[in-house]
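K.L.:
I've put the structures underneath this note.
Read-outs: derived from the displayed coordinates by stated rules, not from any lab. Since we're looking at a predicted model, the values are computed, not measured. Cβ atoms are built from the backbone, for glycine too; each structure is taken alone.
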Structure P
Amino acid sequence: MKKIILIIAAFTLSLFTSYAQDQDPKAKIVLDDLSKVTKAYKTITSEYVFTILNKEKKQTEKQTGKVFVKGSKFKLEIPGNTIVCDGKTIWAHNKDANEVTIKNFDANNEDQLNPTKIFTMYENGFKYKYEKEEKVGAAMCHVIILYPSVKPEKKKFHTVKIYVDKNKKQVARLMMMMKDGTTQSYDIKTYKPNVEIADNVFVFDVKPFKADQITDEREL
């Protein structure tokens, strides 16, 4: 679980910087359109396949996941774990150990998981360049290369590729090239905007758990 959270957190850095003046104008048009469309959605529900490719060992790891987003609220389902956030509190349920960890949520903390920013992660702290057009499944996509521009030496990755569906103006794939030689990718299998999601989906019920199964790390 820790590996998955760190990887997703790396995608969702909140870096308080603006676009650089030397950005590729063609890439900027694509990304600005993507941002406009994504931010207009009230909710997003997405299913994805997460893949880690290790070229040296020729190994591939795959996991499926599902994410629900509504404003600053989110719910993430990955094998063995459910993570829920109501915008103020984040609950992490480890199903194998049947334990729950509770923390205060800070949207500006780059070390905390925040899937609400996965689809707009390119907006801050990156330079970008238009690479080519390429098919992902049946969708023709723009391929944009992102390079971290804020403290790149501290990042675990050196390059990110974002594949944007030309017709739907939605993310179809995210790929991260890591400094350890692995490639990590998210293939978006379903992407449903503006689906009605009740607010109680983003609150985790701890009543069924015993006191020794709950770790509350909130600063009250």
Structure Q
Amino acid sequence: MRVVIADDHRLVLDGIRRALESDGDFEIVGETQSGTQVLPLVGREKPDLVLLDVRMPHMDGLACLDEIKRRHPDVKVVMLSASTSPDLVEAALRRGATAYIVKTVNPEDLAATLRQALEGNIHTALGMDEERSGAKSLGLTERELTILGALARGLSNDQIAKEFWVAPQTVKFHLTNIYRKLGVKNRTEATRLAYQHGLVESPIYADE
């Protein structure tokens, strides 16, 4: 299967390439770190599948998804994201994504997960239950967990609001609840605690 990969992190691109090439059933025909390069790549390489990060510079993943499905309706698109937001998953599937896979998936399982997704057996990767369990032990809701994950990626309140299609006031409301439940005073302490509990990956600490 011919595959184009799009992710704004070089390490993620390299990891996906290694995982799929070692499987033998996938041929990587193109990769990019920029949202604006996705459509030209798809048009030139005619892939069977596009692995598309939700958060991309210059043109976000959902916008890319819209254009791919409009111009190349036969190309399958699987969204990749660190976010487990139900709203984001629903938005991607509603716009025509074949599946939505969270980046917590084990690289060794990626090829098998993709095959299951392309066969219509799954919509999200395994591993989300463990995240929910950890969040539950801290008293966090699923929405609060997704906000916490965005904090760990260094997003501002306005960026979080834009990514999850909510008002900035809603983000502030969730942050207040997160800080209270975790017993912390700011986003730096919140992301550090979340990292210690295994809820987020390598947080980008930022002062409040």
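K.L.:
Out of P, Q, choose the structure whose coordinates give Rg and Dmax of the Cα atoms in Å equal to 17.7, 55 when calculated. Display every interim value, and only then the final one.
P.N.:
On the way: P: 17.7, 55; Q: 17.2, 52.
It must be structure P, since only it matches.
K.L.:
One of P, Q was used to calculate mean count of other Cβ atoms within 10 Å over residues 48-55, giving 23.1; which?
P.N.:
It must be structure Q, since only it matches.
K.L.:
Give the label, chosen from P, Q, of the structure having the highest value of relative contact order in percent (Cα under 8 Å, 6 or more apart). Walk me through the numbers before you get to the answer.
P.N.:
Numbers: P: 26; Q: 14.
For this comparison of relative contact order in percent (Cα under 8 Å, 6 or more apart), the top structure is P.
K.L.:
Taking helix-only ellipticity at 222 nm (-39500 (n - 2.57) for each DSSP H run of 4 or more, over all residues; to 500) from the coordinates of each of P, Q, which one would give -14500? Each step should come with its number before you reach the end.
P.N.:
Working: P: -3500; Q: -14500.
That value comes from structure Q.
K.L.:
Starting from the value 3.1: which structure in P, Q was distance in nm of label points 7 Å out along Cα→Cβ at positions 40 and 64 calculated from?
P.N.:
P
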